[in-house]
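For reference, the structures are reproduced in the following blocks.
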Structure I
Amino acid sequence: MIESTPALVASLDGYTPSDGEVRVLVLIGATTILYLAYHLGIRRSFVARLLPGPPDEDALRTRVSFFRKGLGTVLLGVVPAIGIAAAWPGGLSRCGLTLDEAPRSLALAALFIALSAIPILSQAKKPSYRLHYPEVRMPFTTRIATWNALAWIAFLIAYELFFRGILVLGLAAELGPLPALAISLMAYVFVHLDRYVGETLGTLVSGTVFSLVALDTGSLLMPIVAHLGVALLSDHLAARPLPERSHG
């Protein structure tokens, strides 16, 4: 039975949080602040003022895309990694930056990419899909495609460290696997609410699968490789010109 408010307040009198509770508070508080900074930093109006240039929509969207991945790499990956390495018991390996279970992780990643290719192929020709993908709107020359891939690699290592490394593996050590999975999945879905509807709904599947594999293997290798494969496949298919229809 849930205690009444006065009883709850009384129970806090003289209360001292445990070390585990403090670590949970620090993890959730720090990730909230970092993601808020990232979210505010990638607003189009902010990037347009920060990186002035020709008012071309495609050029602006391309700049926002690269800036978003760069800022995310720093705020969601580099900054937390420094804090974890310096102060968290077990360091970065505790949060999944390890190659343990590499063969199984890579096999699962390949299976996930193959299964994901089916809905991506069915959606990639739709105008509504191409409004959102690829984020880089400049022509996909070899140079642009290479920079896009490198940006995705850096960003997704940081992104998976943030969502699966900290919010799943980090919290699981303190709260248990199921509460950690639930908290991470809720946050992961919420941050995709403004995305393409298919991607938003897909986070329920990908977030659950990536979290379960990370918990099972103790590694982020599968989520990183699978997420990267899906992102690059989506960009490649959406960037291709549509075949002209014959009028015979």
Structure II
Amino acid sequence: MIVRKTPAELEKMRAAGMLVYRILQELSGMVKEGVTTLDLENVAEKMMKDAGARPAFKNYFVPAVGQRYRFVLCTSVNDEVVHGLPSARRVLQPGDIVKIDTGVELNGYFGDSAVTVPVGSIAPQLQKLLDVTRDSLELAIQQVRAGNRLFDVCAAVEQHVTTNGFGIVREFVGHGIGTQLHEEPQVPNYVDRKNENPRLKEGMVLAIEPMVNAGKPETRVGSDKWTAKTKDGSYSAHFEHCVAVTSNGPWVLTRP
């Protein structure tokens, strides 16, 4: 069942979303050579605590892994797609790209967002990967309108990414969000005819998160049971926003 939110509930989700935005802005500014992914984790956790928020990811139980996640961030570097574990041993180097994904629960409502940040200068083709991934999210956001269907959102990502010759990750998808971190519907970054294609209605909130590989779309999970990497070793980019369907069109809850 897809849960639609009232205007008052959307305001609460906006507060959670803006906290996530401020955290990601702070962390993005920290990204430079010599910083560790655990440095990012520590700053994020303190910001959540200071704001009176609960980390959405920490202690989240994933049945497929059989464990609870231990961190407030997912920090995935280069060929790591998602769910990378923060570590004092993971030191950022020039030319890296780091995906920072996080979420919070604030006053009973969730916010969730992700960015991909380059470490210094990166190769032009890698910059194109980031640009295409970010642009595909913006195109998807424009489809979050009452009367459209979910496949309109999914197709916007798929068409832009494939036209530019990149691979769309299929094992991991976006989701609904509200009083739970993961709600219905699933939001793939491609049109999956096996899925339902509900019509979008006011009050729905979608966490849209393109995950795009420079090479082929296939992924594998590493020995830590969490970190997903590209099978072919190509780099991967990831951006995410929470977007509400309103009478005035899309409302991105995770940015100003």
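No value in this document is a laboratory result; all are computed from the given coordinates. Because the structure is a prediction, the values reported are computed rather than measured. Cβ atoms are built from the backbone, for glycine too; each structure is taken alone.
Details
- Structure from which 28.0 was derived, mean count of other Cβ atoms within 10 Å over residues 205-212, options I, II: II
- Highest-scoring label, criterion being mean count of other Cβ atoms within 10 Å over residues 101-108, among I, II: II
- Test item: semi-axes √(5λ) of the Cα gyration tensor in Å, for residues 93-132 alone calculated as 31, 13, 5, pick one of I, II: I
- Relative contact order in percent (Cα under 8 Å, 6 or more apart) - structure with the largest value, from I, II: I
- Identity of the structure behind -9000 (criterion: helix-only ellipticity at 222 nm (-39500 (n - 2.57) for each DSSP H run of 4 or more, over all residues; to 500), calculated), options I, II: II
- If you line up I, II by FRET efficiency 1/(1 + (r/R0)^6) of positions 141 and 173 (r between Cβ atoms, R0 = 41 Å, to 0.05), the top spot, with the largest value, goes to II.
- Taking mean count of other Cβ atoms within 10 Å over residues 85-92 as the criterion, the top structure among I, II is II, with the largest value.
- Ranked by distance in nm of label points 7 Å out along Cα→Cβ at positions 21 and 69, structures I, II are led by I, which has the greatest value.
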